Every structure is written in structure tokens, then in C-alpha cells.
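Below, each structure is written out as C-alpha cells.
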Structure I
Amino acid sequence: MKILVALKQVPGRDSQLKIDSSGRWIEEGDLSYEINEPDAYALEEALQLKEKHGGEVVVLCAGPERAGTSIREALAKGADRAIHIEEPNLAGYDTLSLARVLAKAAEAEKPDLVLTGLQSDDLGLGQTGVVMAELMGVPHATIIMQVEVTDGSLRVKRELEDGWFQHVDMPLPALLTIQSGINKLRYATLMGIKKAKTKEVRKLTVAELGVAAPPASVLSRIYPPERKKQTQIVENAAQLVEKLRFEVRAI
């Protein structure tokens, strides 16, 4: 069973973010970077499926040269090999453009299963995996909390709202977007770090994949959230409870 995991490298959660002089992205010079957390859970799920059913785990990552550190971390945790699509300006790619790049690289591998994180920690759009599935022509399911593989098919558990779950049977090949917290993340061992140095990392460019670059940046301006104060008059306890439950979500 060949499992392909799409990873994204994002700024560390504790990073102090500053808007650059263009006003269209953040200053990246002094930032630390890490594997996008939902993608880390997708990788962990892939590694556990490999341990149960055998096969191969291939990491797919699009990003600048620095993304190689996150790729090596994934290899150290147990992935077998990796594909690095070197692209220094991912901030200029909208969801469809990025999904085209990833789908093109993924199709060449002919994976049985593609796993992505539910969304990225930096942009949080939650669309890339779904668009990839559409471009690849494979069934997909989102917000996955459990995966079972049986005789060429899948049974997955999806998280819905208000504590509800949905169980779905799917054929292979397929694509799943994994919810954070599906399992416990592993650490790279010293032996894994040593082995990662010898594992294959195939480097490609967008041009080599034959995918056209996006015509324009999707981001015109970024800025800190605006702080606003607003007063609402509540006439009775029932209205107060409704607002606390559905708007503030405090109860």
C-alpha cells in the first residue's frame, strides 16, 4: 500500500509575526519553521497504517529550500522517501494553483491513499486537499478521526458538529484530510535521524511538472485584526443564554 502525505512548512506557533514592507506577507528572515500541525497528524496516521498493513509512505512538500528541514524530520519519523517541489513564492499561489501542483506530482506516484492535514496553521483555508482530490478524480472525505483499511477499501470516521460523527465506506484510491488529535504524535529517534540522511529526496520545480504559475497573487494586503467594541442590550435571561451558547460559545 502506497500512502502519499502532503506536508506544508509553516512558521512556528511561538513566532513573533511582523508584516513586511510590501504589506502583502510577513517578514520571514528571523522566523523559525515547523511542520504544519494537522499535516503532522496526517503523517502519523500514514506511518501507523504502514505498520499495520505494510507498504510505503511518501512525503510530498511544496515550498522553498528551507522546507527541506521539515522533509528530513518527516523522513526521520519513518517516511520512506520524499518529493520536494521547490517554489520560493507559495504566498502567491491560490488554492487551485497549489492543488494543481501537488496533484500533478501525486498522480505520477499513483498512490493508493493520499493524506493531508485538515488545514494549514498559517492560512487556514482547509481547501487544498479537497481540490486535489477533485483534480485527481478520486473520492475524498474530510475531518477524519479514524481510518480502517479492509480489502482494497476504507472505512473512515468523520467528525461533525455538536459531538456527532459519521462513518463512511470508501473505495481506494482515495484522499482524506486528517483532523488534529486523531492520534499521538511520535518523536524522531536518533536512529531515524541517521537513516533520514540516506533516504531519497527527489527535487522538482513547477516548470518540470508542466503546471503554469498563477497569474497573480491571491493576497493583496494583510494586516492585524481590527479591534472593535460593541455593546448589546439583552432584555431577558433567555436572550442572554442564547447569545452565550451560539455566539460566544461559552456554555
Structure II
Amino acid sequence: MDFANHSWIEYFLGAVVFQYLRYLLLCGGLYFVFWVYLRSWTSKRRVYPGEFVRADLIREARDSFWFCVVTSIPIAFALVPEYRAYTKFYIDIHAQPLWWLPVSFFLLLFGQDAYFYWVHRLMHTNWIYRHIHSVHHKSLNPSPLTAFAMHPAEGLLLFGYIFSFIWFVPINLYVFSLFQTVSMALNINGHFGAEFQPESWKRLPVLKHMNRSTHHTGHHRFFTVNYGLYFTLWDRWMKTFRENSGK
């Protein structure tokens, strides 16, 4: 198939379908496995008591669809050949020094974490929260389906760093794909609603700074704590960290 002959709208529709199917398979699949099929086992690890409401799950799936639609707009521009030429994507791992592969990955990961923290705090200011971010906070008891349930404008804003990165910083396509996979896994973990990480991890040098489901559920309950995405570093530095969910 010659992808060079495809129009922007075809790339856009393909991105929407891909993103939403990925959401349904991963987020929906994990919800079914852990909160339906393995419900008795998962419920013992539930962060906050209370069953999920069917209407909330449907709303989250609907809001996630519109998230996929809007975020597919810049994705389509990055895929169309005439625009892709202006991005910094490269495939040959030798096009840049090999040490740049891990460096670019960590620049994406830690840069997005820092960007997310401060934009997330901005979204908790009165006007933006009331008109945009409140959509995500309708889910007081998050589940895997909550991960991308947000106002479309929030989706564009939160992914601003990533979209900018690919236009200005050289990034290997496979490294970027790895980052997307890790990013999605950590995002789903934060919204899982059940805590799977052993308590012993809190004492380990790196893992103790990972954002746990307990932490992000606490954000959905108390709003002004645990703004972080992947790590708790910025919350600890800015004194917005809360260890427990307030059960």
C-alpha cells in the first residue's frame, strides 16, 4: 500500500480508529479482566470503597472517544508526508549518536512529567476547571476507562509538550513508540482504582517515586494534591503530595 497517496483526512480517520480501538482493547480489556472477571481478587486491592456506576463507565467511554478525535488532528499532520518532512522523526538508529536514543527517551518522559504537573495545576484554576478539567473529575472513583476521559481541549493542552517535541527535537520513531507505550501504561496504572504495587516498593530508590494508583485516586478525591503524571517528584518538591487516599 502506498501511504504517500493518502490524504490528510484519511490519516486523521485512521488515527481516530487506531486510538479508540487501542483505548477499548487496553482500557476496556483491563477493566473487564480485573474489575469483572477477577473482581473478587481486585476488589481486595481497591483504593477507595464504592462500586463503579454503569452511567459513569459509558460517559468515560464517550469522553475518551472525543479525546481520540481531537488528539488525532495533530497526529494526522505528523503522518502526512508533506508535513512529516518537517518533524524530527528518524528511523535509522545511526542517524544520531547511539547515546541519544536513551537520552531522548528520558527527555520525553521527564519533560512530559514536568509539563503535565504545571499544566495540571493550571487546569485547577477556577475558570479552566469549571469549563474544561471538571469533565475528567466527574470520575471520583477512577478505573482504567477513566484514563482518557477528558474534555477534548484538555487532551490537546496536556499533550502539547509531546506534539512540540517531535517538531523540534530529533527522536527515533521506535524510541517514540516505546515512550507512547510506557506513557499509556503508567497513565492507566494511575487510574486503575486498585493498588498492585507492593508496599516494599516505597523503600526502593526509583520505584518509591512512581505515581501509584493510590496517589492519583487521592487526586480525584481531594483535587489539590497529587497532580503528577508518572512520578511524585514535582508533588514532593511543591508540597502537594499526599501518600494515602483518605480511606
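Read the figures in this text as sums done on the coordinates, not as results from a lab. What you are looking at is a predicted structure, and each value in this text was computed from that prediction instead of being measured. Cβ atoms are built from the backbone, for glycine too; each structure is taken alone.
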FRET efficiency 1/(1 + (r/R0)^6) of positions 109 and 157 (r between Cβ atoms, R0 = 25 Å, to 0.05) derived as 0.85 - corresponding label from I, II: II
Per distance in nm of label points 7 Å out along Cα→Cβ at positions 45 and 197, the highest-valued of structures I, II: I
Value -8500, calculated as helix-only ellipticity at 222 nm (-39500 (n - 2.57) for each DSSP H run of 4 or more, over all residues; to 500), assigned to which of I, II: I
Test item: Cα extents along the principal axes in Å calculated as 54, 40, 39, pick one of I, II: II
